[in-house]
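Multiple structures follow.
Derivation of every value follows stated rules applied to the coordinates shown; laboratory data play no part. Since the model is a prediction, treat every value here as computed from it, not as a measurement. Cβ atoms are built from the backbone, for glycine too; each structure is taken alone.
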Structure I
Amino acid sequence: MPNPDNSTPPIPSSVLILGSGVFGLSTALSLSTHPSFTHSTITLVDRSAFPAPDSASIDTSRIIRADYADPAYSALAAKASKHWRGEWGADGSYDEVGLCLVADSGKAEYVKKSLQNVQGLVKSGARQAGQGRAGKDRVQVLDTREEIERVMNTGGGSGESGYVNWASGWADAEAAMRYCRRKVEELGRVSFRKAEAKSLLYSGNKVIGVELVDGGRILADLTVVATGAWSGKLVDLRGIASATGQVLAYLDITQEEQDRLGKIPVLLNMSTGMFVIPPRDRVLKVARHAYGYSNPTRVPHPEKHGESMVVSLPRTKVDEPDQWIPKEGELACRKALREMIPSLGDRPFSYTRICWYMDTPTGDWLITHHPCYEGLFLATGGSGHGFKFLPVIGDKIVDCILGKTPEEFRDKWSWPEKGKEDGVWTDDGSRGGKKGSVLDEEMRKGSRL
């Protein structure tokens, strides 16, 4: 029978991990060092050579914050932040410039809860000395737009109120993933293979491995599906998790602008989802954390031979090299840029991309044994906020594999009651944009202004 959460499962003699993103690679790292898996073989399969160019975890930058409305994620992120300040952020790949978290009038519930949580972390000593950059008080409340603009020092801002946490910042996402990969390789426990999974292999109610697109097979006692926004192609997750596309836009700046803007705080408006991250190497990014776009795609049903189903799946620059974000998304990025950094407001975007999340209704992750199939474990549903946990999430995933899900996450990460249809939109209070947008429909309205 499938293994229920928090019972003690047998240790698999072989583990197959599908996906080399944050959840997959960190799981490989933690399995490699966990004494329970000393005699287990570990294989990691990804359809792309590392680093995958269209992976959500491969980018110029990702926000590192303990600023969450949910205290469980806030506390775990605070633990991860300690690692970012140490070996994971070495060589300048982590920059603790602060995070200015703001909201528009009447839409500040998430920010208020987040402020309470980070203030609680300061009181409990989560950050030694309770100070951030240059000895500043770690958390400063910003009651007006003028105070927000004063902290940003860009001539602009966003929102009507909020706070700045000087103990948050951002990381070079690709550099951090490369570091994680090197750590895994140095341990010599994981066999890496470039191949695309076609479907899981079943023997009755047990998953015994994966069939590859090239016709090959890889067998394993335990298969971990950590394929991010592509997970819905391998497991029926309709009503549980779904891929959504998010807009990112980049612009080139001068060295003078780099020197002036390189140490501003990250600015994130939780009412609109719009944010800007300080530039590096004369490239600045503006993006939106939103409900996103769905991309309905008909695929073979992964569990019912001969049937098909419609799920949202990514469509990236790997599929369409000339892909540009929809007009609606570009206009939103342009408006945010003009508001947040007016001097760059009309600078042309040099590059855009659609970053694909695997969203769940609540924004909680899906880290659990499958309730119906023995030998199948899910580590997906990152909902656009998994990267910052890279140094610590692998250990938590292995705990869940062993039936030791942390108490504070037991209900959050477990298999939920299944919905009837695909089309998941995350309602955790952190998303902007319009709910229900479909990529093809938005593309038909125009792209590349």
Structure II
Amino acid sequence: MVNMNTTTASHAVVIGAGIGGLLAARVLSEHFDRVTVVERDGLPDTPIARRCVPQARHAHALTARGRAAMEELFPGFTNEVLGLGAPTGDGQSDFRWVFDGHRWAKGVSGVHLLLASRPLIEWHLRNLACALPNVEILGHCAAIGIITDPRRHVVTGLALSGKAHRFADDALDADLIVDASGRSSQSQGWLEPLGYPRPEEERLSIHLAYATRRYRREPTQIDGDLGIGVGSIPAVPRGGLALAQENDTWIITLAGYGDDEPPLDAAGFAAFAASCPAPDLGELISTAEPIDDGVRYRVPTTVRRHFNPAHLPTGYIPFGDTICSFNPVYGQGMSVAALEALTLRQILQAGGGRVTDRFLRTARPILDQAWEMTCNSDLRMPFIEGNRTRRARATNAYVARVHRAAATDPRVGTAFLRVISLLDRPTSLMNPAILTRVLWANRKQTNTPTPRPTNVRLN
């Protein structure tokens, strides 16, 4: 067993230098003599998207709770990113939100959002991690296998590709391995030959396609607001997100389900935006100067892996998207990884063995909340196949009423914003004060979205 009370020299290895891996390395640096992060991709000196992280080129939302977790791990993080030019604003008064076809009433929520691009966040976290005296980050260094003791019970090292040319024996000794290699993690293929079965998986086929373009931002556009979010509805399974970002730019990501795929060309992109359930994105694009040709990204399936610690070698911890890869449109991934890092810190500070078991058990409620919220929202789309439990149907029916109420009552919008920002649990929407407001606003079926029929085919 990995025992954090040991006083011998110790070495932890992290697979993957994405946001989850960097945050895990920060935590491990407090408990191990050495921490090595291995990354198969190159690590650029400037905040640009990496080849192995194609999703980084699209709009990313860092929730208020995720930002607070990063601040806890790297004190000063927020002000430093603001100093790099990232905008910030109130998540309700400085944004336009349209959910279920209902335009939220504006109000001051007190939920502040940090509007930095994914490449800028990762680049700054990498610089902070590199500055730690016992952390080393190795680019162009691909992991190819997990090494165990002869009985195949305990992790003893990580095998590396010979192309890395960094170690004579192409391996790193390790007392602990954190696998933050992401949704394409190869570790289960490495563990099966050692006798460890693959974990049970939950999958939801969502057939989502993204298209993203960047534009020059003028302060007067959209009356000085910092972002627009338009959610899809069953009759119009398309939506999008526009966010102000560093360097006076907009990043605008459009998304569609099934064959309702947003085009990349300028005219097609603008037309798709204008046809979303609210016109705001199209209006912004019509006044903005494009600065790139756009990129595409597809998410056919979301996956949650239910790792059983009894079916893992001691000293191996799955982490981040290796455990659960969400529908990126909901912006949960970076924040959940940050909360997992705080969970890992809590487990290691407590000392003792069974680290993987305790980590997975403690992180489960965080994953449950985020996974259920995103899956329930996707299952509103009738063409997505999945188990629509009675609870899921009831939840979606109530959330639709929450959005209807938020169109006239800013307090309801704030309550929902706090939930999707991972500050409050979903059950907070049922507390008497919010429930009363929701019921009152829904006493008459007003402000009903106008459906625009569309045929959706899932390939």
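Numerical summary
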{"read-out": "Origin of the derived value -7000 (helix-only ellipticity at 222 nm (-39500 (n - 2.57) for each DSSP H run of 4 or more, over all residues; to 500); candidates I, II)", "value": "I"}
{"read-out": "Entry that produces -0.34, -1.36 once log10 I(q)/I(0) by the Debye sum over Cα atoms at q = 0.09, 0.22 Å⁻¹, for residues 27-146 alone is calculated, selected from I, II", "value": "II"}
{"read-out": "Which entry (I, II) yields the derived value 3.3 for distance in nm of label points 7 Å out along Cα→Cβ at positions 227 and 267", "value": "II"}
{"read-out": "Which of I, II leads on distance in nm of label points 7 Å out along Cα→Cβ at positions 155 and 403, largest value", "value": "I"}
{"read-out": "Origin of the value 19.0, 60, where Rg and Dmax of the Cα atoms in Å, for residues 219-346 alone was derived from one of I, II", "value": "I"}
{"read-out": "Structure with the greatest value (metric Kirkwood radius over Cα pairs in Å, set I, II)", "value": "II"}
{"read-out": "Winner on volume of the Cα convex hull per residue in Å³, for residues 283-378 alone once structures I, II are ranked, highest first", "value": "I"}
{"read-out": "Read-out distance in nm of label points 7 Å out along Cα→Cβ at positions 187 and 363, computed value 3.0, structure in I, II", "value": "I"}
